[in-house]
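Colleague: Several structures are given next for inspection.
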Structure 1
Amino acid sequence: MLLAANPTKFGKWGELSTLEAIAASYYIIGEKELSGRLLSIYTWGVRFLETNREPLEAYSQCSTSEDVVRVQSEFY
């Protein structure tokens, strides 16, 4: 689960905007630059990456669903 940084749902776990969810997906599959470019269209976009950098990095290293569950339990 990731922490929202958008003004509407700021600070809420798992209540991401569509942009945050798409950017997180790109980040996790290794498209970090694209993720950053997408988020840059809003002033709060950089905050999303700053806030979620550690879990995003951990999720990007997962290769199985068990890995994802393990990472999720480490952060939440």
Structure 2
Amino acid sequence: MRETFEEKVAAQVNELVSTCGLSPRERDVLVGLARGNTAASIAKGLHISTSTAQGYIKTLYVKLGVNRKQQVIDLFQN
């Protein structure tokens, strides 16, 4: 049976959580970024401020070794 796209993304997120030491909230923000969401829409969905979401995004960029959202999205396109 073939893995669905959602299952593939979930597996990749779980791998990044493990290898990069992401917190549960960083994981949530990562999923939003992988979907191409903005910091404002991620913040709204997680009931946090936009500046808090931006802080998580900056931390994720460092932990993932990227410097823009498209690079995060690209991690899930392979």
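Computed from the coordinates by the stated procedures, all read-outs in this text should not be read as laboratory data. Predicted model only: the values in this text are computed from it and were never measured. Cβ atoms are built from the backbone, for glycine too; each structure is taken alone.
Colleague: Kindly point out which one of 1, 2 the value 0.94 was derived from, the read-out being Rg/Rh (Cα atoms, Kirkwood Rh), for residues 22-61 alone.
Modeller: Only one of 1, 2 returns 0.94 for Rg/Rh (Cα atoms, Kirkwood Rh), for residues 22-61 alone, namely 1.
Colleague: Computing mean projected area of the Cα convex hull in nm² for each of 1, 2, which one ends up highest?
Modeller: 2
Colleague: Once distance in nm of label points 7 Å out along Cα→Cβ at positions 38 and 54 is calculated for every structure in 1, 2, which label goes with the largest value?
Modeller: Between 1, 2, the highest calculated value is found for 1.
Colleague: If helix-only ellipticity at 222 nm (-39500 (n - 2.57) for each DSSP H run of 4 or more, over all residues; to 500) computes to -18500, which of 1, 2 did it come from?
Modeller: Going label by label, the one that fits is 1.
Colleague: One of 1, 2 was used to compute distance in nm of label points 7 Å out along Cα→Cβ at positions 14 and 46, and the result was 3.1. Which label is that?
Modeller: Structure of origin is 1.
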